[in-house]
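Below: a set of structures, written as structure tokens.
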Structure I
Amino acid sequence: MNVLVVNAGSSSLKYQLFDTTSGNVMAKGICERIGIEGGKIEHKQADGTKTVREVEMENHSVATRIVVETLTDAKIGCIKDMSEIEAVGHRVVHGGAYFSESMLLTDDVIEKLGHCIDLAPLHTPAHLMGIKGCTEAMPGVPQVLVFDTAFHQTMPEKAYFYAIPYEMYEKYDIRRYGAHGTSHRYVAGEMCKILGKTEGTKIVTCHIGNGSSISAVKDGKVVDTSMGFTPLDGVEMGTRCGSIDPAIVTFIMNKEGFTPDEMSDFMNKKCGFLGVSGISSDSRDIEAAILEGNHRAELAANILAYQIQKYIGSYTAAMNGLDAIVFTAGMGENNTELRERVCRNMEYFGIEMDYEVNAKAHHQPNVVKLSTDNSKVAVYLIPTNEELVIAQDTENIVKAL
């Protein structure tokens, strides 16, 4: 089945066309500056050939039509006409408490997704625009929504509940939801294949990038995850502070005179690597500064590694054991220093790293075993593939119609 995977932002639309039979990406690209002057589409063919074209896109419907025109173009396209697109799969950041699995698009699903806008105000309106755009540009083509939060819906109450009045949970749906669920689901599934089983497995998956989250996956199901009500919770990130004493929020607001929106902006965009180092939110810049002897850059890097170690420790306790640790996403896959910082001084868990292998494992598409054969806990680098999961879910749901 040919499945078009869409990830819509407020002014962008990323796409990949999958042949789910082979698992191959037939083409991919991104539309940028939708609704803004200076729009363009960047399209990459399966052989790596890239084409960039400037084109104005007043809305997501126009952007989707241009994507279809590009995919069917005689020179740079990969299909003859729109009829070859058999289904569309959408990445959706937040499904709230409504969705514990991927869903076929219906009016009821759209209504419930609308109730989730407050939980992801930067993402959900864009997803709705992307869905509307595909509906208008490809009428009759079935669409499936795949939720980042769905994989985490298996958490028990004790893990997702906050110690606030129960009425606040009932009134506003305040609870731990998590994020990056499609990525955690993919790499945990791949790790289970390596271990040769799902039942009885205890895995910690570390999705570490500009946004980072860590999950405890027992028997193939999430029992806890680091991101919470929003993606601000958890470990230090590129510009996000992660978990902090809640009293710090009101303290800074009072001292600096911040409004709630200004405080939210501060915690989301001015903290993390950027705030601690004063240099950059990019780990590559942080690592370069460390080599030059910059103490604040080293501090930023050490904070993240230490927090990841603590999550591994606490999740090992929560699962009563640990079989494997998986690193994935931008930093998890490519920052060799980060992985070494995390896995050193973890002898208590029986972790024994092959640091020579680890030092060479970056910017490559393959699964890499980072631990030695004597290690009691397996440590792996598994490149994530969220788009493939979306394509597979979409195929399974559409085939069942």
Structure II
Amino acid sequence: MSLPHRPGRTYTSRTFPVVPPIYQSTTFELDDAAYEDIQGTGGLHETWYSRFSNPTVQAAADTVAAHAGARHGMMTSSGMAAIATTLVTLLRGGDTLVASKQVYGDTNDLIERDLPRFGIEVIRIDAWDSEAWRDAIETHRPTVVYGETLSNPQLRLMDIPTVAEAAHAVGAKLVVDNTFATPFCTRPLSIGADVTIDSATKFLSGHSDVIAGVVCTDDTELLEEIQRRMITFGGSLDPHAGYLVWRGLQTFEVRLREACRTARGLAETLVDETGVLGVVYPGRDDHPDAASVAPRVMPEARGAMVTLVLDGGDERALEVIRNLRVATEATSLGGVETLASLPFNSSHFNMSSEERLAAGILPGMLRLSVGLEGEDRIREDVRQAMKAADGAG
């Protein structure tokens, strides 16, 4: 029996598959259209080499873009690849970046450590201070404005429409990391952002089994410029990872609807528990952004992240988290399982207690990424963990 000369042609279904195939192929057969695209755009549009474009990866990108209400989506190898590639594309030496003080730790390293080495001036603003945003943008006239929809772990909201208006008035692009909020809760492009970025590792894929990022925009030329940098820097997503993102996205709205409902319920009931000093959740009436910003930025669902402030400070919070049985003490967020973490020894460990306090990170803060175990199970888990911690004390 002779082996097929061209397996890629031989082992192709005659009819179309329901699920996008995993095109785990580095290279694809060239034809005149591919050569024309390579010579015309540098190979951005045709499928010919998977670092440039891959059908499985594009299926995931298109699905994210549909959820985000965007014309274009582009997958990357991680959320940080999406952030770094976008900012390096938009900024040049001599430019100014106005960015939120409250950003993901590795994003902060990029902004504070790396971008200044390229001659980029960086101005930092509290995410929730709309007046400070306006003043800084008007004064410094940046090329790019950058922030996150929801800050971590304070869960404060960035007033995207206000910041977008100020940015566009000086010709700046607004880039928003929407990972915590997700397109289920808000679509930043529809309220003024020029580019949105998500760590698809989190809620978009939703199963804690893939690392990926995504960039969405309505600007075709801008997307192509970011894609060129992604190709050059090598931040392309592997096809199998692309498939995992696509698969997770098939249940995205169902998962988020349930997780957001559960988070709201936990936020309303856990605040009354003995040993809980407060609950931070954008859907609560006592949240500082609930009346002003939230209705315009997250009009309905308010997210699946809940931050508890426990009596007894970080020491008691550590005892509580170690006694959880349903939730898992782990970094990251957005999976079907509930994850719990403490800022003082994970996301903000490199800050002093005084610096954390100044940033609004109170002693005893415990962050929950709410999963799908059910409101009652998660609530009872937190209750038993607090009782066990108090007994251990």
Structure III
Amino acid sequence: MIVEPAIHYAKTGVLLGDFQSYCLSILKPILLRTAGSREIFAPNGTLLQSGETLTIPNLADTLSYLVEAGIEAFYEGEIAQQLVKDCQERGGYLTLEDLKNYQVIERKPLETSYRGNTLLTNPPPSSGGSLIAFTLSLLSQLDLSAVGFGTTKHLKVLSNAMRLTNQARTDGYDANLYQPDVVQNFLSPEHISQYANQLTHITNKWGSTTHLSVIDAEGNAASVTSSNGEGSSYVIPGTGVMMNNMLGEADLHPNGFHQWQNNARISSMMAPTMMLKHHQPEIVLGSGGSNRIRTAILQVISNIIDFDMSVDDAVNSSRMHWENDVLNLEPGFHGAGFEETTFPFNGELVSWENHNMFFGGVHTVMQHPDGTISGAGDRRRNGSVASC
């Protein structure tokens, strides 16, 4: 049974470690906001701590019920009716017709290339994959291997590439997200060249997204990202199911809240990604981290391809993230003594004392030319590697 492990752990419980306890503390205002959420995460009146056990017996019962009754029971049965009733009583828009008509859409991956490697990633209406492809296209204009990882010049190039990608996004990508040719125009050589020319002329939030990367001995590969966002605190009564907060994710609504297009899927930053070599999966990766997903993934790709790092070094080396004139920088770069004025922005520099889950969690596996497979779980998010 596919869901049997989930049922088992929801019923018998999971022992919380330091990382899980840290995540709960970050989300404390959300997790304690409603009685349904407090019943799960603070059953004795205070938020669960490291060393304590998290159980969700209602979720175990719900999963067992759905196995027997079928998925229609969630989208059309009593669970759906309760969800819609509660949503509309609180001013929401969800209807039974919305749930009944929901369908999973299988889409053709966005395909592009980086230094002779084929990139497969999430296509529109997701934004994350297109933004990763755009930034990699900018970086391909330079020989990063000659720059050196972690040098001040490397950090300048990365921050400028991120700045230019964000600029290109606001220059028409978001406004045309649902146009059929948006990605072709966004990644066209003509459009990229407008920003690539600026790359070499350099002037002086938390969540519960998770990722799984898999490669087997026969070369089959899977890259899967799922998310509940930060959670909404609302739990469908009696089910143990907390709804997501995607309507409240600022990065997914660049035009403002309550401005989404009717009958169109909300965008996403999730970007499960593969790099192919000779048409076969070579690197499989993805990340959590909200609007840091795209910069985390592209840095790991660049670390492996441009700097010939091992998978573990590529995943767990220091990262940076530039957005809205703020440069967030993990410790460990060679150019730690640089001056803010040397960077392509006039904003704020945030130097982190430690590596942190803010910078994503890029769980990665790689198949080498000799057939061996290596992997790395991002230590920022307590990632792990399993083989069989």
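Just so it is clear, none of the values below were taken in a lab; they were calculated from the coordinates. All of these numbers come straight from a predicted model, not from anything done at the bench. Cβ atoms are built from the backbone, for glycine too; each structure is taken alone.
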- [ ] Given a value of 4.1 for distance in nm of label points 7 Å out along Cα→Cβ at positions 179 and 355, point me to the structure among I, II, III it was derived from.
- [x] III
Open item on the list: One of I, II, III was used to compute FRET efficiency 1/(1 + (r/R0)^6) of positions 99 and 195 (r between Cβ atoms, R0 = 25 Å, to 0.05), and the result was 0.95. Which label is that?
Closed with: II
